[in-house]
Structure I
Amino acid sequence: MDPDDLSLRNETYRLVVALGRVPSAAEVADSTGRTADAVRAGWQRLHAAHALVLDATGAEIRMANPFSAVPTPYRVRADGRWWFANCAWDAFGICAALHVDGRIETACADCGEPLTIEVRDRRPDDTTLLFHCLVPARRWWDDIAFT
């Protein structure tokens with residue numbers, strides 16, 4: 001990843017935290033002094049490098065891992081805000097990325113029973129829970145939105 005793309009990625013993530021949501025290309029352009037087209041071109045390169053995930057149009061961000069730009073079943077209360085995570089794993093990643101404790105609200109993918117997990121000092125309050133991926137890690141990027 002070249003220095004300009006790394007700088008773009010860092011500013012994009014800084015804005016995620018500052019705004020409490022994934023920023024638009026226009027917002028990143030305003031923040032960086034680039035054009036929205038230049039931001040999108042950089043995001044395309046970052047997408048190709050698996051550094052973020054673009055939406056189906058290729059114009060905006062779908063995932064700035066661990067943050068989701070779209071509503072998901074994985075809600076996280078952290079740093080005084082509600083966030084959406086891309087998956088159960090990323091729900092813990094939000095707390096880690098923000099360096100804060102948090103509360104994860106979701107449901108069991110098997111039975112649908114609601115699950116609430118408190119994260120304190122980087123650890124879940126219930127250590128009996130298991131995380132299961134249907135897709136092997138080596139195949140995640142074949143369809144990362146499904147994974």
Structure II
Amino acid sequence: MTIYKHLLVALDLSEDSNTVVERAKALAGATGAELSLAHVIEPLTFAYGGDIPMDLTEVQEQLQQQATDQLAKIGSGLGLAEEQNHVIIGQPSAEIHRLAGEVDADLIVVGSHGRHGIALLLGSTANGVLHGANCDVLAVRV
């Protein structure tokens with residue numbers, strides 16, 4: 001019996017992503033699970049709240065293209081089909097939850113920086129994913 005059938009690997013595309021990918025790859029190999037990759041880009045309007053009167057569409061598109069290229073490179077190295085790579089614009093934990101349901105993932109793998117004190121209280125993407133997920137979550141310490 002397979003423990004997990006589909007792993008959704010949520011990546012921030014930093015250098016730490018390699019650690020998360022390697023852990024997910026090993027787990028998928030051990031369980032025979034399918035892998036999907038995800039990267040969520042927060043809309044620039046979230047960051048600036050409309051305080052800057054300028055059109056950020058071109059910058060947002062460039063960020064999305066760079067993320068798509070990076071995720072495609074990672075996915076290619078894992079032998080994943082293009083449709084297994086997901087670059088999404090939105091609020092990270094909410095979009096990861098939505099995508100996990102969409103692809104029928106039974107485990108979400110996410111990196112965690114192991115924050116303490118006030119940084120932990122303020123939350124992180126890993127914390128948000130953990131507390132709203134409808135499936136198991138593996139937080140890989142990076």
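Values quoted throughout were computed directly from the atomic coordinates according to the rules given, and no laboratory measurement underlies them. No experiment lies behind these values; they were computed from the predicted model shown. Cβ atoms are built from the backbone, for glycine too; each structure is taken alone.
For which of the structures I, II does the calculation of Cα extents along the principal axes in Å, for residues 35-82 alone return 33, 20, 18? Can you show the working numbers first?
Details: I: 33, 20, 18; II: 43, 17, 11.
Of the options listed, only I reproduces it.
Here relative contact order in percent (Cα under 8 Å, 6 or more apart) has been calculated and equals 32, so which of I, II was it run on? All intermediate terms of the calculation are to be shown ahead of the outcome.
Working: I: 13; II: 32.
Label of the originating structure: II.
Taking -14000 as the value of helix-only ellipticity at 222 nm (-39500 (n - 2.57) for each DSSP H run of 4 or more, over all residues; to 500) derived from one of the structures shown (I, II), identify that structure. Display every interim value, and only then the final one.
Details: I: -10500; II: -14000.
Label of the originating structure: II.
Out of I, II, choose the structure whose coordinates give distance in nm of label points 7 Å out along Cα→Cβ at positions 43 and 91 equal to 1.2 when calculated. Before the final figure, lay out each step's value.
On the way: I: 2.7; II: 1.2.
So the calculation was done on II.
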